[in-house]
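None of the figures in this text is laboratory data; all of them are computed from the coordinates on show. What you see is a predicted model; the values in this text were computed from it and never measured. Cβ atoms are built from the backbone, for glycine too; each structure is taken alone.
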Structure P
Amino acid sequence: MVMQLEDGGEKARLRCPACDYTHWNNPTPVLAAVIEYKGQVLLARNAAWSGRMFALITGFMEAGETPQGGIAREIKEETSLDTTSLGLIGVYDFQRMNQIIIAYHAVCTGDVVLSPELVEYKLYDCDAIKCWPAGTGYALADWLTSRGYSPQFVEWPKKVETP
């Protein structure tokens, strides 16, 4: 690790002394969608998750695509739904994963067929959704607020400290 003076002051960067390559460790862009489907909000459960948490459809933006094209692709890949309209909700940091989340509201049509990445989905009325206090949960809360709802948040279990 080398300290280097930059416009914002000194920054710690991983740099190879042999070739002078710098690993910048910039955040990765992740796309997310609040999917409006048949008048309700579609949330899905990832196959890799333990428990029964349902969340927004998300995915990594790929080289050569726009954020709008990327989230429409992710929605199609993960749910088989067609996106008929998209609107930007906002941009959110998710520092724990070194990601920046670009969140959209997507109106979708078609028949839901989940990819192997997802194991289950649920449709929620806006007044029945519980948001979560992290990246995409804040995007969902902002979207609900824009629709005139007061978002409710789930409480995360507190970690028990062991001596």
Structure Q
Amino acid sequence: MPVSRLVRDKGIVFIGMAGVGKSTIGKILASRLGMPFLDLDVYISEKEGKSPQEIIDESGEQHMLDLEIRYMGDIDTKGTVVSPGGSIIYDPALMNRLRSSAILVYLLDSFENISARIPEAERRGIIGIKTKSLRQIYDERATLYARYAHITIDCRDKSMESIADEIERKLG
């Protein structure tokens, strides 16, 4: 599918919970659209020399969140498909800036599906998991993701390929 001028000018940023498939779907979509793909967790790991979980273990959740916000804010989303950590949603200034500079695609899935995909959530580098349950984080973030999204894709009972198909249609 040819990339529309809007997508080329803005780029695509996925938002949603850990385990929903932001990176997998992002890679599929970027390949189909002939656009570069950037995984923010990988980017942070390369810049910091540590995994997100190592950063949290050594310096705390707030430090990891600060890094996510700083690095996401530094990235030019133009013509790129980006998969950031799900916790960037906690920074309204960043989200408002992204909302005006990129197409925000919310990948929505049920709590049951998310929790099944990340059985050891406390080892996944999820901001907030030390003080809240995965359910609390899911409920808290769902409203925020919906607030900022340009496009919401219900991922329940769909393959990664069919989700990418639906995104392409909605971007078309």
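Summary of values
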{"read-out": "If distance in nm of label points 7 Å out along Cα→Cβ at positions 18 and 82 is computed and equals 2.1, the structure in P, Q", "value": "Q"}
{"read-out": "Per distance in nm of label points 7 Å out along Cα→Cβ at positions 90 and 114, the highest-valued of structures P, Q", "value": "P"}
{"read-out": "Relative contact order in percent (Cα under 8 Å, 6 or more apart) - highest-scoring structure of P, Q", "value": "Q"}
{"read-out": "Answer label among P, Q for the case where helix-only ellipticity at 222 nm (-39500 (n - 2.57) for each DSSP H run of 4 or more, over all residues; to 500), calculated from the coordinates, equals -5000", "value": "P"}
{"read-out": "For 0.35 (FRET efficiency 1/(1 + (r/R0)^6) of positions 34 and 138 (r between Cβ atoms, R0 = 30 Å, to 0.05), calculated) the corresponding structure among P, Q", "value": "Q"}
{"read-out": "For Rg/Rh (Cα atoms, Kirkwood Rh) computed as 1.06, the structure of P, Q it came from", "value": "P"}
{"read-out": "Distance in nm of label points 7 Å out along Cα→Cβ at positions 50 and 74 from the coordinates reads 1.6; which among P, Q", "value": "Q"}
